[in-house]
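Values in this text are rule-based calculations from the coordinates and carry no lab data. Remember, it's a predicted structure, so these values are computed and weren't measured experimentally. Cβ atoms are built from the backbone, for glycine too; each structure is taken alone.
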Structure 1
Amino acid sequence: MCQALIEQVTALATEHEAAAVEKVMVKLGPLSGVEATLLQRAYPVACAGTIAESSELIIESATIKVFCNTCGQESEATANRLLCGVCGDWRTRLVNGDEMLLTSVSMMTDSQTQNEPKLN
């Protein structure tokens with residue numbers, strides 16, 4: 001999963017002719033099957049030797065939301081209780097909470113890296 005994320009970030013950086021990637025932001029749902037702490041630990045290993053090597057991974061948690069087939073309302077739910085928060089019915093459809101989305105990538109161009117002050 002982390003390797004696929006780095007491939008997507010690398011492709012975006014290449015497309016935008018970036019010299020380096022500074023930050024990668026991901027939205028992670030509790031039902032995504034991806035453990036945030038493991039993703040955070042695997043990230044530096046996966047991006048070693050790539051344009052994203054020194055980048056920071058920021059993980060934003062997504063909430064679980066369901067749509068109720070009975071009352072037609074959308075509400076928040078918990079992982080083990082996908083019930084409608086309005087009427088309490090169990091006939092719901094998951095709307096949000098199972099995703100892992102790349103939401104933002106901050107990149108530097110060649111001109112930005114050339115203008116950085118040199119540390120001795």
Structure 2
Amino acid sequence: MALDRLPLAPRLVLYAVAAGVLLYLCLAPSKDLPSVNVWDKAEHALSWAVLAGAGLILFPRHPGRIAVFALVFGGVVEVLQGKLPFGRDMDWADVVADAVGVAASLALYALMRQVRR
């Protein structure tokens with residue numbers, strides 16, 4: 001069964017879990033997270049590509065909404081990183097990296113749609 005054929009509620013729960021995991025990884029104190037030793041901007045781009053990709057798999061008829069949600073989510077995460085006392089820093093360049101990840105997912109989505117036709 002294709003995931004986009006699931007009822008709406010389970011799809012929303014799955015996407016909320018994906019967003020929640022990403023939110024935790026972005027807001028948890030740095031010392032509590034495993035060290036990955038990858039460039040921070042690449043981590044952001046990959047994370048948001050996965051978030052957008054998951055959204056496109058679950059809601060393939062709404063790529064614009066998925067993209068807007070992911071971009072707004074990235075902005076909110078940065079604001080929270082700047083406001084919360086967990087030793088994280090707000091960096092608007094991270095939002096640009098998030099946008100690169102979202103764009104990559106949208107490009108792959110568009111390419112796969114073309115191939116299917």
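Summary of computed values
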read-out: Origin of the derived value -25000 (helix-only ellipticity at 222 nm (-39500 (n - 2.57) for each DSSP H run of 4 or more, over all residues; to 500); candidates 1, 2); value: 2
read-out: Winner on distance in nm of label points 7 Å out along Cα→Cβ at positions 15 and 87 once structures 1, 2 are ranked, highest first; value: 1
read-out: Which of 1, 2 yields 15.4 [mean count of other Cβ atoms within 10 Å over residues 7-14, calculated]; value: 1
read-out: Per Cα Rg over 2.2 N^0.38 Å, the highest-valued of structures 1, 2; value: 1
